[in-house]
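Structures for review follow.
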Structure I
C-alpha cells in the first residue's frame with residue numbers, strides 16, 4: 001500500500017458507520033483499492049501518474065467497466081487524503097448514506 005492508501009485504510013477500518021470495507025478486492029479484471037460491498041461503492045486512490053493523459057483514459061475505461069458491474073466509483077488523490085482527510089471521509093459518508 002502507498003502511504004495515502006494506508007492512511008485511508010486505517011481510517012476506514014475504524015469508521016463507526018455501520019459499513020464494512022475491504023481492500024484490494026477483485027472486480028472483473030480489476031482490483032479495487034477499497035470496496036464497500038453492501039453499498040456497491042469502490043474507492044480508488046490515485047497517485048501523480050494518474051494525471052497523465054494516457055492513464056486518465058485508462059482510469060475512465062476502468063471506472064466505466066466497474067460501473068457496468070453495478071458499482072459506483074469515487075476517486076481521491078494522494079494529496080486529498082494527506083491534506084484534507086476529514087473532507088475525504090465526509091464525501092465517503094455522503095455516498096454511504098445517500099446524502
Structure II
C-alpha cells in the first residue's frame with residue numbers, strides 16, 4: 001500500500017493506493033499517530049484503494065474516534081467493493097462518505 005499525504009493548514013488528506021489489510025494497517029496507524037496533531041479535517045481518499053480488511057477497518061474506527069474529539073473525518077472516492085464492506089459492517093452508520 002502507498003500513502004500519499006497532503007497537508008493544507010489544518011486539513012490532512014491521505015490518498016491510499018493498493019490494499020489496506022493486516023500487513024499494511026500498522027503502517028497507516030503509525031502514520032496517523034504521527035500526523036494528526038493539529039489536524040481538524042481528516043480526509044481519506046480511497047480512489048486507488050482496492051481492498052480493505054478488518055484490520056484496516058479497525059484503523060479507520062480509531063481515526064474516527066480521534067477525529068470526533070478534534071474535528072471531523074470523511075472518506076471520499078469509495079469504490080463499490082469497499083462500499084459494500086462498509087455497508088455490511090455498519091461503517092456507513094458513522095462514517096461520512098462522499
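We did not get these values from a lab; they are worked out from the coordinates using the rules stated. Note that this is a predicted model, so its numbers are computed, not measured. Cβ atoms are built from the backbone, for glycine too; each structure is taken alone.
Some points to look at:
- For helix-only ellipticity at 222 nm (-39500 (n - 2.57) for each DSSP H run of 4 or more, over all residues; to 500) computed as -14500, the structure of I, II it came from: I
- If distance in nm of label points 7 Å out along Cα→Cβ at positions 6 and 62 is computed and equals 2.1, the structure in I, II: I
- Which of I, II leads on Kirkwood radius over Cα pairs in Å, largest value: I
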